[in-house]
Structure P
Amino acid sequence: MALAIAEFGMVTAVGHDAVTSCAAIRAGVSRATSLPDVEVLEPDTHTMIPAVGHAVFGLTEGRSAVARWLALGRRAFADLRERGQLPEADDRGFWNVTALVLVVPTVDDERFMFFEPFNGGAIQEAYVQPLVRSLGVPLGSDRVFLLAEGRTGAVRALAGMPALFDRLALDRAIVLAVDSCLDGYSIEWLIQSDRLKQADMPSGLMPGEAAAAVMIERDDATHARGGTPRARIAAALVDSESKAYLDKERKHGRAIARVFRGVLQHAASAPFSGDLLVDLNGEGWRAYEFGAALTQVPRALLDGYRVLTPAMSTGEVGAASTMVGVILAVRAFERGYAAASSALVSGVSGSGRVGAVLVTRN
């Protein structure tokens, strides 16, 4: 089965659409600023001051966690529809063979322990159903799927595309990943976990938010609607460590190295020497694991790569980070500034799950 990336859409702190976001990230633009509705303790004066983060201003301010997800998800989906000039809702022939896979953070961990809308696993009522209703297209519940797995959810979704297409006789599937680390619950969780970058903790992350959508489509379906495949997913793989990365014990990047070796076996030429888009975000443990992983991948598979860190512009965008990396890779192919004809995107979650995606020029 020939499957390709046909369209994409995105919203980040540096752009309300994919084209603007990708251009800003490539230029190294950052809009990190004080967040008026989120405060943290200043260690020297012991007073509360605004936290600093990467917010999507004009879209999410003043909203709760789920409301932020809904606003971001709708915007990314709308960008994808506009870019791809997808049919209106009355085109049942198109939407009846289209699936939607929603990727969100893990909702059963400490981050949302006291968040009432998710109590009892109510994420379907709080997020999935309201989002699908607001998209304005006929997506039946049997073709809407949820992966509450964080940054490796998008990798798992991409890896499962061939089986999903065969099982449901689909022409296309849209993977929409969203996350925001800027609501009060998430900020408090980051502080309690000693992960937030602050005056007395320079090695930490800066919270952000984003949504990224990619449409995977059969080649014949893309050509039938007058489109052109933009890139291809050559391989996608998920693995995990036995314990969480955020445990105090070092993991030495073994699982990361395994997924790198696994997907790079599918590279068109060896060794791989293209862009390596990673989710380094200022956290020391993440940098250590990535560096350790690189020492375990033979140069016959990986050599001469260029490391790119989108979080420098977007902040920590959690579950959306891997899909943001995929879109950045595709856009680099289109604009001609990619280092090579393939790109490697990786994602590492604090829970111990890791994933990697090999994207190739069409």
Structure Q
Amino acid sequence: MAPTVEECITLPNGMKMPRLALGTWKSPQGLTKAAVITAVKAGYRFIDCANDYDNEHTIGEALKELYAEGVVKRADLFIQAKLWNSNHRAEHVEPDLDATLKDLGTTYVDSFVIHWPQACPSTGLAPTLRSNPRCPGISQNYPAHFSKGTMFPCDKEGYYCNDQESHYVETWKAMEKLVDNGKTKTIGLSNFNKTQIVEILSIPGIKHRPAVLQNESHPYLQEKDLRDFCRVSGIAFQAYSALGSADRPWLKEGSITSGPPTTGYEVLNHPVVLKLAEKYGKTSANIVIRWHLQMNGCLVCKSVTPSRIEANYKVWDFELSPEDMALFHDLNVGWRHLLWAETSGHQDYPFKSELPNGYVLGKPGAGSSAGAK
């Protein structure tokens, strides 16, 4: 039986968006350029990036080289960027995207999403950009691992700063103007819960509805209800940490997200996944990627290893049987890796219901900045 999942999904405005993207979160600057070049030459046409990843300028270098070699044209690619939390205020939204466009060497992106619903951390004074991360008037009392200045600011007590006067509804209205002026083709959301998405959809006179929702999802957190809600609402569900993100440092730090789920395995090492990989002659990652695709979803996979980047794209020549897809049902244990609980003091924190009973907001610790996917 020939595979039935197409490589692109059609967005409400008629644009084609590739289902599988190369992610660049935590990709070191020295390796990101080669990763992007490898990915595009292997067939990827979707690059997912963000200004707080601190590598968009190296992605721009890779794109310039690819264009010069004639491998692709700008129109061949789908590029997605993100609005960082400290730039939620309406006057900071466009400068945030302008900095990304400059780094990427392009006049527009195909998708621009609000990275998190909470304006936290936030300065509220001036846009915080990769090129000038520190702003005057903000406490310089940063933990040593906070290398990006006010993109991750702390107050004098060492807690994340909040901008309680900023709200994502007003941010969305500013985002809409970026579609109107051609700096982005679509706008979307990331790390929003269903209630918050409904609030955006209910904005009176909304001009541009969310095209995508990028949230954590993998076999241990399948988000079936949210996927269904997005489907009926005309929103493309896009999974990040799609393979389980086994490299997260705080898994071994004794935090509330540490330790294995009830199955006792990382996603790619689960016996069900390993057995299917053997059956189909594919890698474990191929099996999980194919599961996402056959869930009618889209996903972002991050790697800087050329062989793994190339292997992850070899998912279009086979199809999991209905019986094999059903084997994933029992893996859905609702285990969210990325709670970023250090920001849970904000009124718009999206995962309050998933924090342990009696959880008390703590100060940012080692690995917290890496938690800001």
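Values quoted throughout were computed directly from the atomic coordinates according to the rules given, and no laboratory measurement underlies them. Here the structure is a predicted model, which means the values were calculated and not measured. Cβ atoms are built from the backbone, for glycine too; each structure is taken alone.
Details
- Looking at FRET efficiency 1/(1 + (r/R0)^6) of positions 106 and 274 (r between Cβ atoms, R0 = 35 Å, to 0.05) for structures P, Q, the greatest value goes to P.
- Winner on FRET efficiency 1/(1 + (r/R0)^6) of positions 234 and 338 (r between Cβ atoms, R0 = 25 Å, to 0.05) once structures P, Q are ranked, highest first: P
- Comparing FRET efficiency 1/(1 + (r/R0)^6) of positions 90 and 346 (r between Cβ atoms, R0 = 25 Å, to 0.05) across structures P, Q, the highest figure comes from Q.
- Answer label among P, Q for the case where relative contact order in percent (Cα under 8 Å, 6 or more apart), calculated from the coordinates, equals 19: Q
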